[in-house]
Structure 1
Amino acid sequence: MTTTEALEYLDLLLDKADQPYFIDAEKEKFINLAITEFINKYYSKIELNSESRTAIKGLYKVVVEDAAAISAWASPNNYIIIDPSFMYPIAVKNEESESEFKGYKEYVEDISTSDPFNKSDLKNPSYTLENNKVVNNPAPSTYFRLVYLFRPTILEAFDGDRIQENYQIEILNIASRKMFANIESTNYETQTIETERGINQ
C-alpha cells in the first residue's frame, strides 16, 4: 500500500459512512495520530506475544558509537538522542554486555549504593532515560549500541515494507475512527468495516 492508496482508502470509509469531506492535510493529521496510537498499543505488549513484535518489527533503528564517538560525548555517561522520531528504547549494549533498564528512582539508588552485590558494573550495566538522554551506568568507553523504536512518517509507514499491509489497514481504521469521533458522527459506534486484529486473543 502507498500513501496515495492510504488516503483513497480513508475516502472510501468516509464516503460509505456518508461523512463530510476531509482534505489530504487533515487526513494526514489523523493518520499521524493513528500511527502513534498503533505503536503505543503494540509496544505495551511487546514482551507478551509475537504479534506485537511482528506489528512493529520494521520500526527499529540502531545507533552504534565507537571509542572516538563516545569520547566526544558532552558527559561520559550520557548518549544524547538526536533523532526526533525516537519513541522507546528496545535494547542497550554497553561494551560487551547488555544493559538493564531501570526507572529513574531505581537508577539513582543504583549509582548511590555502596553494596557491590547490588551495583551495576561493566559485566552487569544499566541505563535509564532522562529527558533526551540515555544515561549509562557505568559509562561506556569503547562501545555503545542503542536499538530503539521510532515513529515513522506517513511515507515511511505506507511507502515501503516497514509495516505489513494488514497493519497499515489497522492504522487507517484507527484514523477513520478518530475522524468519525471528531465530527461527532452518529455512525461512529457502528463503523466496524475494519478487520481489526485484536492482540488480546
Structure 2
Amino acid sequence: MKRYLFDYWSRYCPLDDSHREWSHTYATAMSVERGTRLFEPGDKGDYVYFVCAGLLAAAWWDVDGNRRIDRLLPPTHSVLTKNNLYTHCQVYYEVIALRKSTVIRIPADALRTYKESSREADTLVDVMEQKKLKQYRAKNRLMLIKNGEERYIAFTQDEYYKRTFLPVTSQQEHADYLNITRMTINRAIHRVLRQR
C-alpha cells in the first residue's frame, strides 16, 4: 500500500529512491474496520492519514448527539490531526472509518521536517492541502443554501460531488455532511421526481 502513496505523489513531481526510502521509513500502512476511530481530540501523537481504499470522515457530534461530517475522505484524500503542520493545536473532530479502509499513516512532525528540506515533499503537502480546500469551498457554497431540500438537490447535481462522493456515500452520510435530516432528503427526492 505504500506504493499507492508513492504512485500518487509521483503524479505531481518526479521522485527518486530517496523519496521511496523516506516513505518506507515513515509511512505505515493500516487496515481499519468500519467504525474504527483513528483519532480523537486529545490523542497523543499527530498524524496525516492518507486514504488508499475505503472511506474515512472527519466528524463530530453536536449537542443533540447528531453526527456532523466535516469532510468526507475517499481514496487519495487525506486528513491531518492538527490544524496545520506548524501548530500544536489539534483539530476538533474525530477521524473515523465509514467503510473498511486501507490508510497510510505518516507522523506529522516527520512530514513537516521533510517538507522543509525537500521540494517534492512540499509539493505533496500542497496537493493534500489543495484537495482539502477544494472540498471546503464546495461545501461552503452548498451551506449558503438555507433551504435543506434545495441544498441536497444542489449537492446531487454538483459535478464535483457527483464524480467523487455520491457513488461511495449513503443518504445518512449525505444528511450528516449537509446538516439536514433523512426526511429532508426524501422530500428533495420526491420534489425532483415530481418535476420530471
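Please treat every number below as a calculation from the coordinates, not as lab data. Keep in mind it's a predicted model, so treat the numbers as computed, not measured. Cβ atoms are built from the backbone, for glycine too; each structure is taken alone.
Just a few scattered comments:
- Comparison of 1, 2 by mean count of other Cβ atoms within 10 Å over residues 116-123 - largest value held by: 2
- Answer label among 1, 2 for the case where helix-only ellipticity at 222 nm (-39500 (n - 2.57) for each DSSP H run of 4 or more, over all residues; to 500), calculated from the coordinates, equals -14500: 2
- Cα extents along the principal axes in Å, for residues 44-147 alone from the coordinates reads 47, 28, 28; which among 1, 2: 2
- Parent structure of the calculated result 2.8, given that distance in nm of label points 7 Å out along Cα→Cβ at positions 36 and 108 is the read-out and 1, 2 the choices: 1
- Answer label among 1, 2 for the case where Cα Rg over 2.2 N^0.38 Å, calculated from the coordinates, equals 1.10: 2
- Relative contact order in percent (Cα under 8 Å, 6 or more apart) from the coordinates reads 32; which among 1, 2: 1
- Origin of the value 3.2, where distance in nm of label points 7 Å out along Cα→Cβ at positions 28 and 52 was derived from one of 1, 2: 1
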